[in-house]
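Some structures are shown below for you to check.
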Structure 1
Amino acid sequence: MLKRKINIRKVVQMLDFFAMKQGGKAMNKMKAYKLLWLADRYHLRQYGRMISDDTYYAMPFGIVPSITKDMLDDVYHLDDKEKAWMEQYIQAVDSLSYRSVSEPDMKVFSISDCRVLQLIWDKFGTLSQFELSDLSHKFPEWLRFQSVIEDKAQKNSYKVNIDDFFKNVEETNGLFEDDAELLALARDIYHSKML
């Protein structure tokens, strides 16, 4: 079920970009979800928009782009033409991973998109899916739901409040610690586009 309008072409190319960078061109899905989230979070804070415009959820293993996950799990309805197009770039390996089958089409991205994708890969690409999961547990968009996620009697998926992406977080690379004025401007730009 469509949660919001996302750019499927950009999502597929983001997935392809990260898989192509990964040794052997195969990518663990959970790792890919975290890299997409970091790229969207960083781009939103710097430019007032996400790259994918996916809808994010807090889950036990961290933050997940829900439509991207549904696409990779083959539960998001793509028509035959969209599915055939996607399979020109990425294909399933097994239930936990996918692989790149051709170079990503970088023309779908803006200059800032490309810079951010490369930056996120350079800073976080060597981390495993579990290291990225642990990292995501330090961010306010996950911490907001920590107690209910860890309570096995509760559901395990909660829609992220996008305003939490604008909150600063201390992490090794320092990418998510910005000036309050810059963040307020980026937040205003983002919300003005949502009207």
Structure 2
Amino acid sequence: MKQLLPGMWQWSWFSQEKQIDFNGLFLSVGEHKVLVDPPPMTAEAGTFIRRQGSLDYIIVTNRDHAREAATYQEEFHCQVQIPDGDALHMDLKPDKTFKDGELLPGGIWVIHLDDQKSPGESTLYIQQGKGVLIVGDALIGKPAGFLSLMTPEKYRDPAKAKEGLRRLLKYNFDSILVGDGASILVGAKQAVGDALQA
């Protein structure tokens, strides 16, 4: 379990199929304990999370990042929240769906992104420190230190997908925590800009 930022920890599960780390986040934000896009937990991660007290929520950023959310919803007896736009495409039984501009528990803002791989693709924004973005499939941290979009065939229209991501540059942030690959803790806004220029 790796602490990335104050109140934010990450564990990873290596996908042999995709040849990339799938990351889960544990957030202690405000009075809430939250998991984001949880892949299978290591024993260390499970022990660490249980020691922090009761878990309140699991937030899923898109339909393909449900991962182990149903398992942990049952294990931790917590609520699951998913994007409204992806609800019909998921087997999860959410306690709540969310839309663009909503404020979730712990001071987590929802930024819905248009024209991405899935209709509900959402980024989470936390105004902590210099600002933190949490992305699901919107951007991939590969190679380490850089961000990239998914391969063009994943999108209905790759140019529109890139345009949809420009919305992120309106926010103040210095860190980006990615669901896939390596997160960037400093200088992330520049890395987003570079990815969109590529």
Structure 3
Amino acid sequence: MWLVVGLGNPGDEYVATRHNAGFMLVERAARAWGVELRGRLFKSRTALARRGGEEVLLVEPKTFMNRSGSAVRAALDGKGAGPERLIAVYDDLDIPLGEIRVRKSGRPGTHKGMISIAGEVRSDEFPRIRIGIGPLPPGRDAADFVLEPFRRAERADLERGLEQAAEALEMVLDGGIERAMTRFNRRVAAVSQT
């Protein structure tokens, strides 16, 4: 079993905000797989899907971003899964809007949702898909910026990023994380070589 956890904040006022990109991807996956997110199991809205012969639990923590780890820990414990069966999907200010990055593991950086998860599960050895929402405009406070809705002019780029994230998720679930990294992380490699 895999757990796919999208990070975001609950409540109507946050639905279309940048910080809810992870929720957006989980909701897209639920529609694609014909399941409905509901309830408050594991402090989250969840949906159980079948992909081939494997179960995938889609998870939207309802604990608010900075406390996402308690919901993730509850879901892992409830399903008897280790952190290596977790895929975290979340927004990233350091990645341009319309782009994504895929990683096998790694430190949580400054993302408070990821800090919470890594602390609660006592590991950072799990895959993640980062959805670009950047760059942060000059002079703007990051905490305020991530809680703003996407502007109309940004929606096409957001859609492109979510499409890529959905494709990357399918690859990771099919055991192709290296393929996903090669495909979606190319720009990072190109920039670091110059």
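Using relative contact order in percent (Cα under 8 Å, 6 or more apart), single out the structure from 1, 2, 3 with the greatest value.
Between 1, 2, 3, the highest calculated value is found for 1.
Which structure, out of 1, 2, 3, was helix-only ellipticity at 222 nm (-39500 (n - 2.57) for each DSSP H run of 4 or more, over all residues; to 500) calculated from, if the result is -11500?
Going through each structure in turn, the value belongs to 3.
Thinking of 1, 2, 3, which structure, once distance in nm of label points 7 Å out along Cα→Cβ at positions 50 and 66 is computed, gives back 4.2? Display every interim value, and only then the final one.
Values: 1: 1.0; 2: 2.6; 3: 4.2.
Traced to structure 3.
Every read-out reported here was derived from the displayed coordinates using simple, explicitly stated rules and does not represent laboratory data. Worth saying up front: this structure is predicted, and the values here are computed from it rather than measured. Cβ atoms are built from the backbone, for glycine too; each structure is taken alone.
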